[in-house]
Structures are given as structure tokens and as C-alpha cells.
Structure P
Amino acid sequence: MRRVYSMPFGAQVSPAGVGFRLWAPAARSVELLLYGSTETILRPMAAAGGGWFERLEPDARAGSRYRFRIDEALAVADPASRYNAEDAEGPSVVIDPAAFDWGPQQWGGRPWNEAVIYEIHIGTFTSAGTFRAAIERLDHLVALGVTLLELMPVADFPGRRGWGYDGVLPFAPDSAYGSPDDLKALIRAAHERRLGVLLDVVYNHFGPEANYLPRYAPQFVTSRHRTPWGDAMNFDAAGCPEVRDFFVHNALYWLEEFAFDGLRVDAVHAIHDDSEVHILTAIASAVRAGPGAQRHVHLIAENNANEAQRLGHPLVKARFDAQWNDDLHHCLHVLLTKETEGYYSDFSEQPANQLARALAEGFVFQGEYSRHEQAHRGSVSTDLPPTAFISFLQNHDQIGNRPLGERLTSLVASEAALRAAVAILLLAPAIPLLFMGEEWGAREPFAYFCDFKPALAALVRAGREQEFAGFARLRGGEGVAVPDAAAVDTFERARLYWGQLEDPHSADWLAFYQRLLALRHAEIVPRIPLIRASHHVDGSDRASRVAWKLADGSELVLMFNLSGRPVAASGRIDGRVLFATMSANPPPIVLEAWSVLWLLQDRGDQPRGVAG
């Protein structure tokens with residue numbers, strides 16, 4: 001099987017040679033630079049109207065290295081390059097996607113209600129830090145109970161190490177991780193194990209280094225809107241049709257040519273668009289009408305604005321399947337760590353009750369006033385299914401945006417508390433997400449790292465010192481330095497140490513996760529499509545009750561006590577015990593400290609669950 005996605009720009013291999021096409025509306029002239037082993041060939045590109053330049057070059061072929069020269073002065077990589085073997089500043093490489101053999105695959109993806117997501121950073125997931133090396137760990141994920149592997153952004157960024165959110169060539173897998181064929185081999189190997197793969201994509205800004213688009217296509221950004229990174233991407237001003245097409249094609253390219261099973265779109269609250277059809281709607285519509293019409297394809301948003309209207313059933317066109325639920329994370333984090341600085345301040349007074357609301361309704365903030373943001377935030381989410389929300393205890397943001405990049409294993413003193421939170425996360429009907437190594441209690445910090453040139457690296461260093469100047473407690477006390485993001489050691493310290501699995505305590509943690517995920521697939525996943533309503537009962541400041549009513553009249557019930565003292569259970573306590581962190585025969589009327597009880601009420605005809 002061969003996969004080729006044809007784009008109206010970039011380099012396209014054909015029997016007559018290679019067709020090159022570039023949108024450069026601010027350029028007077030564009031030339032094609034072809035790099036041979038002994039000489040560089042310079043060929044003019046024809047102006048085709050509307051700012052487009054094109055050329056069919058018979059001397060080019062798969063493997064040819066090339067750049068575009070703007071106005072006889074500036075040589076740049078192809079913004080739609082499929083591969084830059086010498087990093088983002090180097091020449092682009094012509095790729096023939098038809099050369100990769102996918103084999104006799106009949107992969108149709110997996111339904112969204114089965115999803116258990118595992119987020120990784122390719123460069124630190126293994127000691128080698130490559131796409132090929134990640135294949136060696138896929139069997140571990142399958143045995144864990146994961147169904148979807150999520151890759152942090154892999155689009156080419158400047159340097160050899162980085163998180164990927166400063167990418168500048170959005171169609172090119174970064175050469176630090178391997179070639180396009182290496183990435184395809186990872187996805188093919190995952191599909192052979194019935195494991196889907198998601199890709200994190202960034203459509204809200206380009207990185208500040210090695211980004212030459214503003215020089216010859218300034219219409220890519222607009223001052224009409226502002227983002228944390230400066231002027232916004234232009235989706236609604238003059239020149240926006242070409243910009244919109246660029247990103248719509250990018251989404252389809254990853255899904256079609258690489259067979260990704262879905263996309264996680266970064267920080268959509270920073271994507272501004274006053275058009276009649278929002279760019280997110282345009283992307284979702286194209287995906288649903290294209291690859292999503294043939295197989296299971298999932299669209300995920302990160303959206304601090306809590307916009308319920310962007311979410312819905314995966315079969316509803318122009319909507320996303322789910323969004324990362326920061327509200328739920330913040331409740332759990334406050335309960336576990338007692339931290340209330342920054343955005344955690346909005347969850348400091350009634351975190352258990354807010355957690356119950358997040359479990360039952362999705363968002364905590366559904367239009368209420370946020371003291372931290374000093375504005376009303378969110379929209380009503382009560383009508384959305386639980387699968388419209390992705391829950392997590394840890395992810396790259398919540399670990400890496402801390403000053404020291406600590407994981408919860410370093411922040412939470414009580415192992416019972418952490419196990420209780422895990423039991424809530426993995427058995428709740430919302431989609432759970434794990435961050436690499438979480439399942440065995442990995443302690444490697446995941447602080448922000450980059451490989452910018454010295455001048456920009458110095459600005460990043462100063463900015464992070466200033467950002468965290470007032471967070472002494474989060475830094476472990478005064479005198480603890482924020483890791484230098486540009487230092488190689490900051491990157492190396494983030495690498496997972498897989499040898500830790502040989503430690504009995506880590507093996508016990510892994511077995512705990514495996515047991516809960518096996519229970520999820522057996523008991524929770526089949527019931528998710530049957531959920532018809534949900535509600536929560538506010539209890540004490542550390543305990544609550546949540547129930548999901550199923551189509552047959554039964555209820556899936558969670559009772560939790562995330563405090564260090566016993567609390568009386570609220571509501572009915574009969575039914576079949578699915579899981580408990582305490583003795584649950586019969587179900588207790590008092591919840592012990594840091595305890596969780598999962599019940600299936602009015603359905604006593606099946607085997608009892610397990611106790612933790």
C-alpha cells in the first residue's frame with residue numbers, strides 16, 4: 001500500500017521531474033537552487049499570478065536538495081518541505097512518498113470511546129531519541145492498556161533538541177528524530193499492534209528562529225490580533241485564503257500521507273479568526289469529509305477558553321472530538337499538592353466539589369468569573385458526553401511549565417493519595433491521558449528545553465527567570481535556580497530511564513496501572529456509549545460523589561475522599577464494587593483517608609470487581 005497526499009505547493013514528484021511551487025507575494029523574483037554533489041544549479045521560477053511562482057524541473061528527483069532564492073538574495077528552505085536533513089536552516093530534500101511501502105494494512109482505527117492516550121516526546125522517550133527507537137517500546141504500551149500514542153510536535157524546529165512548539169517547517173518531520181520514512185515505520189508498527197498514533201500540531205504561531213516567511217509572504221501574520229508570541233496567524237485578513245489552505249492541507253497531509261489517527265491542535269484559544277467559517281471549523285470539515293469518512297480519525301483541541309461549541313460527537317461534522325480538560329487537572333493537583341499559586345488559585349477553596357463537577361459536567365468554569373484571569377471564562381458543557389474531555393494528572397505542559405519540571409512523584413508525599421487520584425483518572429468515563437513514564441512512577445524532570453542560537457537562548461533564559469521569580473515555593477525554596485533551557489543537561493535529564501522498571505516499587509506501580517486499565521476496558525469502555533446523564537453531590541471540602549446514569553437505568557458511581565482524614569460516604573452505598581482502595585465487602589459507610597470507591601448500582605448479576 002502506498003500513501004501520497006498531493007499539495008498545491010512544495011515539491012511534487014512526477015514522471016516528468018519535480019514540480020516546485022511557492023507562494024511569495026512580496027517577492028519580485030524567485031529562483032530554484034538545486035544542490036548537486038559538485039555544483040549548484042540555479043533555475044528561474046515563473047510567476048503564475050496571485051503571488052505564486054512555479055517550475056517543473058526535469059533535473060530534480062527524489063533525494064534532490066533544494067532551496068528557493070528570493071529576489072536574488074535570500075535563500076530559504078521550502079515552507080512546505082517534506083524533509084530538511086540538515087535542520088531547518090539547511091536545504092530541503094525532495095521526498096517521493098510513494099516509495100514507502102505500508103504493507104497490506106487494513107487499519108481502520110479505533111473508536112474514540114476506547115481511547116487511552118499516552119503522550120511522549122520522541123527525543124526523550126528513549127535513549128536514542130528517534131522514531132525507530134520508539135518502535136522498541138510499543139509492546140510496553142500495548143501491555144499497559146494504551147490505545148493511542150500521542151507525539152509532541154515533530155515538525156522541523158531549529159536546533160537538535162526542543163519541545164517542538166517553535167517549529168518553522170510544519171510539513172517536515174525533524175531530522176533529529178529521523179526521516180519521514182522512519183516516522184512512517186513507527187506508525188506502521190503501531191498499527192500492526194492495533195495502536196493508533198496522534199500528532200500534536202501548532203497552528204497558532206511559527207517559531208522565532210529560522211522563520212523566513214515574513215520576508216516573502218508577510219500575509220501569513222496579521223496585527224489585527226495578538227497572541228503570546230506576537231502578531232497572530234492570518235486567518236481573516238488580506239491574503240488569508242492561501243494561509244488557510246496551507247494549514248488545512250497540513251492537517252490532511254499528516255492524516256493521509258502518514259496515516260496518523262488524529263491531531264491534537266495546540267492552544268486554539270490563540271487562533272483568532274473573525275471569518276464566517278472559522279479556520280478550526282474549516283479544518284474539521286475537511287478532515288471529516290476526507291480521511292475521517294473512511295476510518296476513525298480524532299480531533300483534539302487544547303483550549304483555555306473552554307468553548308463547548310467546538311466539541312461534540314466525532315460523527316458531527318465541523319466539530320472536534322474532545323479537548324484537554326485543564327480544569328479537572330487543576331482540581332486534582334491542588335488536592336494532591338496543596339499548591340495554590342497562579343492559575344491554581346481558582347481551585348483553592350472547594351477543589352473536591354469542583355473536581356466532582358468536572359467529572360460530571362466537563363468544565364468547572366462554565367461562564368463563571370475567574371479570579372486568576374480576571375474575566376468570565378468558559379461555556380456550559382453539561383450536554384456534552386464525557387468523551388468530549390481528556391483528563392490527566394500529568395502532561396508536558398503541567399510538568400514542563402513548572403520552574404523545575406518536577407513530576408508528581410516528586411511533589412506528592414503520600415503514595416496513597418497518588419494512587420487514589422490515578423484510580424479516579426483511569427476509571428472515569430472521560431478519556432484518560434498519561435505522560436511517558438508516569439505508569440511506573442518516573443522521576444526524571446521534564447523542564448522546558450531548546451537549542452536556539454546564543455542571542456535568543458539568552459532571552460529565553462532571562463524570560464524564564466523573570467516568569468518564575470515570584471514562585472519560590474514551586475522552586476523548592478529560595479536559591480534554587482531555574483534550569484537553563486538551552487543547556488544540553490536540561491534535555492538529557494529529561495530522558496526516560498527504562499531501567500527503573502527493574503525496581504520492584506516501579507514494577508508495582510506499573511502493575512497498578514495495568515490492572516486499572518484492564519478494568520477500564522472490561523467494565524467502563526462498554527458502558528460509555530450507554531451514559532445518558534450524570535450528576536454530582538458536593539460533600540466536604542475533600543470528598544464528593546459522582547454518578548453516571550446508563551441507558552438500562554443502572555448507575556456508575558464514584559465516591560472519593562481526597563483528604564488525610566476519614567469522611568462519611570454520601571448517597572447510596574449498595575451495588576457491585578468495581579474497584580476500591582480499601583476493604584469494600586460490604587461497601588463502607590465511611591471513606592478512609594485518600595480512598596476511592598467505584599460501584600455499579602442496580603446491576604448485581606455480574607462478577608465482583610477488584611480491590612486495590
Structure Q
Amino acid sequence: MRKLIGILLLILVAFVIASSANAFQDKLSMVRIYVQSDSELVPLEHLGIDIIGGKIGQYIDALVFSDDLKKITEMNYQVEVLKEEVRGQKDRGYTGYHTYDEVYTELLNTQSDHPSIAKLYDLGVGWDGHHIYAMKISDNVDTEEDERELFSHGCTHSREPMTVEIVLREIKELTDGYGTDPDCTHIIDNLQIWFIPLLNPDGYVHDGFAEHGWESYWRKNMRDNDDDGVFEDSYDGVDLNRNYPFEWGYDDEGSSPYPGDETYRGPYAGSEPETQIVTNLADEHNFIIGFSYHVAYPAILHPYGYNQTDPPSEHMAIYNQIFDQINAGINSVLGFDYPVGRADQILWYGTNGDYGDYGFGAHGTYSFVIEAMDYYDEDEGFYPDDSYIPQQTQAQWEGFKNTCMWLADDYHPVDILINDFSAKPYTNKVELSWRADATEGEDISGFNLYRHNTVAESYSSPLQKQEADWVKVNNSLITGQNPYCYTDGGLKASTHYDYKLEVVVSEGGSTCAVTSTETLSATSFGIFSVYPLPADDSATVEFTLDKPCKATLNLYDLSGRLTTVVLSDNLEAGEHRQTMDTAGLASGLYILELRNDQASTTRAILVSH
């Protein structure tokens with residue numbers, strides 16, 4: 001009897017495992033959609049389908065569910081089904097991949113074997129509680145040295161287990177080679193390198209390939225989007241490579257606002273614990289180069305994905321030097337170079353809120369994506385047989401090693417330091433100010449400012465939209481001295497604007513900073529600025545009136561006693577600026593009141609002599 005029960009239990013367990021691997025709510029097909037122009041591509045991007053590659057001017061390849069496939073067919077696209085159902089359980093070639101627990105064990109062993117150069121950090125957990133580990137490698141690993149820094153990470157998307165193996169290979173080669181291999185020793189002695197092999201552990205475990213051989217094609221993390229306590233593959237999860245806080249949600253082609261879509265960008269910029277871990281690292285360190293590994297179409301993708309433009313020329317020149325190093329290593333193993341460009345140039349899709357744009361746009365890091373394989377085979381897909389691991393990780397290691405050697409010896413930065421780039425809004429203008437300093441002999445000739453109106457507008461073609469994205473606002477080069485300033489006028493009230501600052505040096509232009517603001521409402525009434533604070537002998541009050549009226553500005557002490565009538569006059573609607581004499585006031589806190597015949601508003605100010 002006990003034997004019979006045992007047999008039944010084994011059958012039940014086998015059934016549950018099989019059901020888990022195949023109980024997909026909808027068929028997921030790999031399809032080729034034939035499109036010849038950007039205008040034909042845009043409706044597909046609005047569907048939020050999972051575009052995985054393509055050939056410019058010919059087709060895109062995508063993973064689509066049945067409902068989306070029906071919509072695409074009804075939109076009269078020519079569609080070829082490459083694989084009717086991509087998901088299932090693989091019975092070969094997956095046991096060579098590290099499971100989540102094995103990744104942690106590997107990192108612990110590395111730290112134990114090489115304690116003087118390798119240190120393991122627990123940076124936090126995802127929504128399901130799996131820990132995200134980082135490893136720092138340096139010759140004085142417990143000390144933050146004044147050395148150049150580099151960042152490498154894998155498994156942003158759950159279904160890309162090869163990227164975990166690539167980063168683990170980089171760690172192993174460096175640590176095992178220290179003291180015996182001259183290149184590895186030189187790299188560790190001269191750089192500080194941070195690795196995150198498994199950025200999306202929750203999704204990695206949910207995907208289940210390394211553990212069970214399940215090819216579920218799960219891409220996102222494990223956020224419960226509707227917070228109902230039930231995780232639904234058809235609705236939940238965030239695409240981490242659309243969640244970074246630089247140009248997040250720039251448009252709905254490069255990311256999706258809809259939770260069920262594969263490129264869902266999350267509820268707000270940087271909302272996810274995984275992206276917060278990366279941004280915290282970026283804030284704490286001066287990473288010069290940032291690797292982000294993906295699969296499966298071979299390519300090296302640089303910014304900017306959000307508006308499909310290249311970085312300024314001198315920064316693009318440095319990017320190309322890095323890519324030359326990477327491709328030299330890849331070619332030595334695979335026999336060819338990866339194509340280099342933006343995602344829209346190679347794979348024919350745009351992105352926003354991705355790591356490449358964030359690293360360069362927010363921190364000046366030369367960040368990029370490597371789509372790491374030597375070809376794309378729909379039979380292998382995102383889950384190549386583990387027999388591919390040695391060659392693929394070797395190719396990426398050679399490119400990574402070359403890049404580290406270049407960074408240690410040959411990198412010559414363009415050092416322009418931008419600080420305090422800020423915007424002060426008015427009803428129909430914005431006052432911008434910033435500080436800029438040149439180092440290492442660079443001479444600043446002046447500045448250009450570019451404005452982008454983030455309110456959606458209608459354009460007849462994607463090309464027209466791209467050209468309208470950023471508009472240069474200054475006619476001649478902005479010059480002066482620190483702090484620099486510029487007023488951009490003729491704007492619309494209640495409108496959000498982004499500004500991009502370009503530094504012009506002897507070698508060309510360098511976009512170094514971005515800021516944004518929203519102009520005030522034309523019907524606003526209130527005090528919107530008092531400066532400087534604390535006030536000494538005087539302060540300037542800026543306020544707006546929603547209609548012509550008799551306006552008064554009164555200053556009261558904390559007991560309610562009127563100390564100064566700053567202003568009492570008939571004024572027109574709009575913006576006003578008034579100087580307030582505070583020289584005769586005792587140091588302390590005061591209340592400033594703006595009043596008209598129907599309303600009043602107050603603001604606390606501090607006087608300090």
C-alpha cells in the first residue's frame with residue numbers, strides 16, 4: 001500500500017512539473033513581420049509587442065501572443081510564423097547554466113579564494129525576496145581608491161541566462177589570473193570593477209530555465225502590477241530596461257505604459273528595486289564604462305535610444321574606441337565583428353528608460369548594450385544549448401579584457417564638469433543657470449541650449465517628429481562666467497519643457513547635462529520664489545497675479561505683528577518681481593503675505609545678519 005501511494009505521489013509530482021512548464025495562458029509565437037518604413041513600424045510599437053530584432057527596411061522579428069497576432073494580421077501586415085509556440089521544456093543542454101543558488105555559491109567561493117581582490121556585496125532584494133549580489137574586484141578591495149571604475153552586469157531580462165554566464169566568466173578570469181596573467185594583474189592593480197551577474201533574480205527563478213529547462217520566455221521582473229496578491233504572467237512585471245530615470249516614458253514606441261505589455265516601463269521612473277540598485281551604484285561611483293549584456297541578435301548598441309540620435313562627436317569617438325577593443329576580442333574568437341550602432345539602426349526599434357541612455361545621459365558613463373551571440377537561431381532562441389557557453393563567454397571575455405586594458409592605459413577623457421544646472425519657471429519663460437569648469441587643459445568656448453516640449457504633438461512621420469524633438473534656443477554661443485545664465489522666452493504657460501546643455505570646446509560640442517521644468521499656469525496666483533534665503537539686507541520676491549488688481553505684500557513677525565509693507569499697488573496680471581528691504585529687521589523667521597481683493601497666500605522666510 002505504501003509503495004502504491006509512493007508511486008502515485010511520484011506521478012503527481014511529475015504531472016505538476018509538466019503542468020507548470022506548459023500551463024501557459026496563451027500561445028506565444030515567434031513571427032516575422034514584413035515592414036519597409038518607419039511609418040509602418042510605429043503601429044506595431046504602439047501594440048507593445050516584444051520586438052527582438054530585424055533587418056532595416058525589410059522585416060522585424062517579434063514574440064506575439066495570439067490576440068496580438070490576430071490584430072497584426074487584421075492590420076494587413078504580411079506575417080510569417082517562424083515558430084508557432086516557442087515555450088516548452090528543454091530536455092537537453094541547460095544544466096551548464098548556473099541556478100540562482102549556484103550564482104551565490106560561485107560568488108562566495110570567489111571571495112573566499114581571493115579575499116584580497118574580491119569582495120561580495122548584498123545590495124538588496126527584488127519583489128519576491130531574492131537577493132541581488134554585486135562583486136567588487138580591485139587590488140585594495142576594501143578601499144575606495146582614486147582609480148578608474150567600470151561596471152558590468154547581466155540578466156536584466158529573465159530569459160537571457162547566457163548573460164549570467166558571461167559576467168561570471170569575467171569575474172573568474174580576472175580573479176584566477178591575478179598574479180599569474182600579466183593582463184589580469186595589470187587590470188586589477190589599476191581599476192576598480194563592479195559586477196552584478198544576476199540583476200533580475202526574481203524573474204530568473206520565475207523563468208525557470210537554469211533550474212528546470214523551462215523555456216517560458218519570461219522577460220520582466222516580478223512586480224504585482226495590480227497589487228492583487230496574484231502574479232499573472234499576462235499582466236504583471238516591469239521591463240527593467242525601460243525603467244531607468246532618464247527620458248523615462250519619452251514616448252509610447254520606445255516603452256509601453258500598459259502593464260500587460262512586454263516593454264511595460266513601470267508606474268514611474270526608477271520604480272523597481274533592481275533599477276534602484278543600479279542607479280544607487282551609479283550615484284556612488286564614477287563609472288567610466290558600463291556593460292549591459294543581453295541576447296540574442298549579435299550587436300553593440302549605444303545611446304541614444306529615446307530620440308534616436310548619437311552622442312556628441314567627441315564622445316562618439318570615445319565610444320568607437322571602446323567598441324574597437326570589444327570587437328577585436330570578439331573577432332579573435334568568433335571570426336567577425338559585431339555590428340555597432342543604435343537599436344533603431346541595427347534591430348529597428350527604439351527604446352527609452354534603458355540603461356545605455358541612463359548611464360551616458362545622467363552620469364556621462366560610456367554605457368551600452370551588447371547583444372551577445374554569433375547568430376540568431378529560432379530553434380535556440382534566448383536559451384542556447386549549454387554547449388554554446390564556452391565559446392560565447394570566451395568571446396565576450398576577450399572583448400571585456402581588451403576594454404579594461406584600454407581603460408587602464410589609453411583612455412583620455414574630455415573633462416568638463418557641469419554643476420547646478422537648474423531651471424526657474426515663469427508663466428511664459430524659463431531662466432536657466434549652471435556652473436561649468438574645464439579640467440585637464442580643456443577650454444570652454446561657450447554653450448548651446450536645446451529645448452524639448454514633452455507635450456505630445458502630431459507629426460506626419462517619425463522622421464518629422466525626430467527632427468522636432470530638440471530645438472536650439474540660442475542664436476549665438478552663450479558666453480560669460482560662472483555661474484552662467486540664459487533666459488528662454490516666448491513659451492507656453494502650464495507646459496513641461498526639457499533642456500539639454502551642450503558645452504562647446506576646442507574639439508567640438510559635448511552634451512553634459514539635462515534638466516526640466518514646467519512653466520507656471522497663466523491663471524496662477526502666488527509667491528513662487530524668494531531669494532536669497534536666508535535674507536541678509538534685502539531679498540527679491542517673485543510672484544504672479546491671475547488678474548489685474550490692487551496687490552499688497554506684507555511682512556509679519558511670528559507674533560502676527562506687521563513689520564513691513566513691501567508693496568501696495570495696482571498691478572497687471574502676470575509675473576512681478578519686488579525687492580524687499582530687510583536690513584533693519586532682527587534675525588529670525590517671518591511670514592510674507594501676498595493679498596488681492598479675493599485671495600491671499602503666505603510664505604515663511606528666514607532673515608539672518
Structure R
Amino acid sequence: MCGIAGITKPLSTNRYARVFSTLARRGPDGHDVWADDQVTLFHGRLAIIDVLARSNQPMVDSTGRYILVFNGEIYNYKVLREQFKAQYQFRTTSDTEVILAGYILHGHKIWSMLSGMFAAVIYDLDKEVILLARDHAGIKPLFYSTAGGALSFGSEMKSVFALNPELTAKDDIEPSRLNDYFVLGYIASPDTLYKRVNSLPRAHYAEYRLRDKNFSIKSYPPVVYGVTNPLETTLTTAVIEHLESDVPVALFFSGGIDSSLIAAILERQQRGLQAFSLSMPGRTADEDYGNKIAAHLGISIERSIFDQAAFDQSYAAVRTYLDVPLADVALFPTYFISSLAAAKYKVVLSGEGGDELFYGYRRQISLRHNRHSGQALLRAYLALPNHPGKGRVFVELAKRLDAAGYYISQGSPSLSTLGVTEYTKIHDLIDKLPQAIDIDKEFYLENMLLRKLDQMTMATSLEGRVPLLSPRLYPYSDQVGARDITDELATKRALKEVLRAYVPSELIDRPKSGFGFRPEVFMRENNQVYEDFTQAYWFLKAFDVPFTRHSRSIIWERFPGLALAATLLVRSIENQSV
């Protein structure tokens with residue numbers, strides 16, 4: 001796991017330090033730069049596989065024609081190495097060189113051969129082309145801009161701004177996307193908050209020709225695995241693959257279905273890991289279940305309390321690091337548990353993806369009905385003056401009348417102040433999906449959950465891996481019957497049935513609980529949050545964001561989640577000027 005950045009022009013060496021500062025936490029084990037008179041490539045390394053200096057990046061092939069910078073892990077790299085070694089002389093044992101060899105031998109077909117998480121950039125000197133590619137699920141980020149007649153890119157949006165003086169975050173904001181953020185709590189790829197900065201879509205690659213500055217993007221088919229074994233066998237294969245590392249690996253353990261399943265498979269395979277878990281205020285039931293599952297499986301847990309002091313510590317770090325705005329209170333416990341694990345480990349397994357691939361949310365009980373009939377009524381209702389309970393009424397109407405509207409109602413940080421225009425734009429975006437129940441898989445997973453995990457683990461120089469998003473599991477997800485989700489206990493049925501082989505049913509058949517907290521519990525006791533919100537409120541009022549038509553005190557007192565969403569948004573903007 002690493003951080004990458006680059007631009008298609010030479011940079012003065014006094015600008016290098018600023019670029020490397022944006023990659024420092026992603027790559028604490030060393031950094032390097034490669035440059036000629038057309039391209040400058042940066043790399044910061046978190047050494048995980050083949051930790052020797054021979055695998056440092058930027059990596060140049062033996063002919064000097066190809067230069068690669070890569071962020072991620074390839075779990076089938078040993079299999080691919082065996083396939084390539086007859087035609088390519090390897091100099092390292094890294095997965096990095098497997099990507100380089102694969103591109104040299106197979107061109108863009110290599111992206112469809114990789115099973116893992118990656119954002120990769122290759123410079124072909126002979127063709128004078130820069131190539132960008134991103135993994136099947138969007139686990140690893142890759143932002144880019146063509147502003148000022150040059151291609152700039154990076155694992156961090158901060159890197160793109162640091163590279164290209166043509167860009168200034170506050171001056172490049174696209175006002176309509178401020179509203180997009182407050183509808184969904186995130187901005188959906190390929191858009192970002194900024195007019196001239198984009199996110200490369202997942203399962204896509206891009207080519208930038210230096211001679212004519214032509215930039216093109218194409219999709220690629222991810223690596224294909226068939227359904228040839230029982231789900232439990234494939235899950236086991238996926239989990240064990242994600243242990244590939246030359247440094248120790250840990251586990252995030254909540255006691256939920258996903259992390260319990262990963263832990264159970266590891267214990268069965270005698271590959272048990274140190275588990276890290278949090279105790280949350282007012283969430284004793286989760287802790288009790290987690291402790292019982294851990295005891296049954298024989299898991300070693302390092303449990304910490306997420307209290308006011310933990311929130312204060314996490315908020316101080318998140319406010320200064322946040323790169324992409326996310327209206328998710330789970331940022332803070334995710335950062336805190338990452339910081340605990342990072343004190344001893346470089347790699348951690350997490351259960352993200354199980355809910356999206358195997359239908360694990362309460363809202364999916366309603367989303368399985370592909371309703372589209374109530375859009376006009378919902379728009380008319382939103383146009384009414386705000387009144388107490390307006391948000392709750394909207395939820396109930398959407399639940400019965402319109403799937404896309406109901407999805408928005410479940411995640412919008414500004415539901416009580418939502419306007420018609422911004423609602424309509426996002427509604428039309430997500431309503432294009434053939435099946436409403438796939439909204440979480442197509443939008444929420446990449447744009448909220450994976451961005452949160454990537455940002456908060458990388459903020460502590462920790463690599464977060466997601467075994468349940470292995471390409472091996474997508475065919476099984478496609479076979480899951482969405483219509484069978486009749487009640488909450490029926491959600492994620494396929495994974496629960498596998499887990500029953502390891503854990504008693506009474507520890508499985510229970511209501512789902514998320515990994516979050518009520519923000520007002522801690523916000524009121526943290527003066528910095530209030531100061532930041534005050535700054536954010538006045539900043540956003542200049543853009544006439546709908547919620548700022550209410551007084552600052554009303555938003556702070558009545559809508560703390562919205563206040564926090566605004567604060568995090570503006571802090572992410574401030575952070576682009578590192």
C-alpha cells in the first residue's frame with residue numbers, strides 16, 4: 001500500500017516537498033521521484049510485500065521504457081508471476097513488478113487479470129502515453145485533472161492541487177455539487193466537489209497522449225471467477241488470499257456478521273489474527289454479542305472505549321487530514337480503531353462489502369420493490385414550507401412510493417431542509433439503475449464506505465483490506481435472491497448460513513447495528529467542532545446552500561448531523577491547500 005502522484009510536465013525541485021507531504025501518511029517507509037522533461041512521477045511507500053529496496057517505486061523495467069507507480073495489493077500476483085516468468089525476467093518478488101510485467105506482455109488486458117485493489121499509473125516513454133487504471137470495486141482512489149494543459153493525478157485529491165498551480169480549491173468548487181453532497185452525504189464518482197478534478201471510475205483505465213494531450217477513458221471487464229464451489233469454500237479462499245503479506249496482519253472485529261465470518265474462517269484455518277474492537281456508549285448489546293462470539297471462536301480481542309477523549313483525539317486528526325468530504329459519523333471511530341491497530345500493525349482486514357453484495361441493510365427490504373410512481377408527489381411535498389416532522393413524513397411517503405427517493409431519505413444529512421432542485425438531480429442519477437436494491441452496491445459502497453476506510457486507515461499509515469469484495473464473491477452475490485428479503489432477519493441470508501457452521505444461531509439471528517454513534521453525544525463537549533461549524537456555516541451561506549436559509553443556532557441545536565456534515569465538507573476544502 002502506497003501513495004502515488006504525478007504530472008505531465010517537469011516540476012521545480014522546490015515543489016517536491018509539497019507533493020510528498022500529501023503522500024506522507026500513505027507512504028511513511030520511503031519516497032522517491034522519477035522525472036524527465038515531460039513527466040514527473042512521485043511515490044510514497046508503505047512496505048508490505050517484498051519490503052526490500054529493490055521493490056521501491058517508481059519502478060522502471062529493464063529496458064527503461066516503462067515506469068510504474070502503483071498503490072494497492074494484488075492477491076493473485078504469485079499465480080500471474082508463474083504465467084509471466086517464461087517471457088519476463090523478474091528482479092523482485094513484489095506484486096508491483098507483476099503489474100509491470102503484465103502490461104509489457106499483455107497491454108490493457110492485464111487489468112482484467114488482476115484480483116486485488118489497485119490504482120496504477122504507467123508511463124510508456126516510446127509511445128509517449130500515460131496510462132491510469134483502477135480496480136474493480138473502487139477500493140483504491142485515483143483522482144485526476146487536465147487543467148492547464150497537463151494531466152495531474154494522485155491517490156489524494158490534495159496531491160492534484162499540490163501538483164497543479166492552475167487549481168485552487170476554493171475557486172474551483174462546483175456549487176451544484178455542494179448540494180449533491182448534502183443530498184447523499186457524498187459526491188458520486190466520477191464527479192468530485194471541484195469542476196476540474198475527477199475520480200477515475202472503478203473498473204476503468206485511461207490513456208493520456210503527451211503529443212496531442214488527448215485523454216480517453218474506457219471500461220474493462222474485471223477478472224472473472226465462476227461459481228464452481230460452495231460459498232463457504234470460496235469465502236475461505238478469498239479470506240486466506242487477503243493474508244498475503246510480509247508484515248503482520250490484524251483484524252477489525254465488531255461482532256457483526258461480516259467480521260465474525262472472517263474471524264471464524266481464520267480460526268478454522270488456524271490463521272487467527274489479533275482483533276481490534278471498540279466499545280461504544282449506549283451500545284452494550286453489540287459488545288455483549290461480540291464478546292460471546294469472540295469467546296466461542298477463541299479470538300484475542302484488544303478492546304478500547306470510544307469515549308469523549310477518543311472522539312476529541314479523532315476529530316483533531318480527521319479535521320486536518322480529510323481529503324474527500326464524507327457526511328459519515330463513523331469516520332471518527334474508524335480513525336480511532338485504525339490508530340490503535342497502526343501502533344503494532346501495517347495491515348488490517350475489514351468486513352466492508354458484505355452488506356452491499358449480500359443485501360444486509362434494513363432499507364433493502366423496501367428497495368427490493370422497484371417503485372417509481374411517486375416522484376411527482378415527493379417533489380411536490382418537498383416544495384412545501386418546512387415544518388416539524390417534514391423529514392419523517394417524507395421518509396414514509398418515499399418508502400411506499402419511490403425507491404430512489406427512499407434511498408435518499410435513508411442517508412441524506414439534510415433531509416429536513418432538502419429542496420426540490422438538488423433532490424431531483426440526485427434522484428435522476430440513481431434512478432437509472434435497473435434494480436433499486438443495487439443502489440448500495442453501485443453508489444454507497446464505493447463513494448462512502450470504501451472512501452471512509454481508505455482515508456481513515458491511510459491517515460494512520462495502515463492498509464485496510466476487504467476480503468468480502470474479492471472478485472471471487474461477485475458471482476455469488478449475483479445469485480442472491482433479492483426478493484427473498486422479506487424481513488430484517490432475512491437480510492444477508494447467504495452469509496448467515498455459512499456463519500452457522502461456526503457460531504450458534506442465537507448469536508447470528510439478531511437485529512443489525514451499524515458502526516456509528518449519535519454525534520450530539522460528543523459534539524457539544526468539543527469547542528473546536530463548534531468553531532469549525534461556525535466557519536463552515538458562513539462559508540456555505542455564500543453559496544446559498546439550502547440549509548443556510550435557517551439560522552446557525554437552529555442547525556446546530558436541532559440538526560447536529562447536518563452541522564457535522566457541513567463542518568467536514570469545509571474542512572476537506574481547507575485541507576487542499578497543504
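Laid out as a table, the results:
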| item | result |
| --- | --- |
| Structure responsible for 3.5, with distance in nm of label points 7 Å out along Cα→Cβ at positions 308 and 324 calculated and labels P, Q, R on offer | R |
| Ranking P, Q, R by mean count of other Cβ atoms within 10 Å over residues 388-395, the structure that comes out highest | P |
| Label whose coordinates, when distance in nm of label points 7 Å out along Cα→Cβ at positions 188 and 340 is calculated, return 2.9 (choices P, Q, R) | Q |
| Structure responsible for -11000, with helix-only ellipticity at 222 nm (-39500 (n - 2.57) for each DSSP H run of 4 or more, over all residues; to 500) calculated and labels P, Q, R on offer | R |
| If volume of the Cα convex hull per residue in Å³ is computed and equals 143, the structure in P, Q, R | R |
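Every number in this text was worked out from the coordinates using simple rules, so none of it is lab data. Computed from a prediction, not measured in an experiment: that's the story for all the values here. Cβ atoms are built from the backbone, for glycine too; each structure is taken alone.
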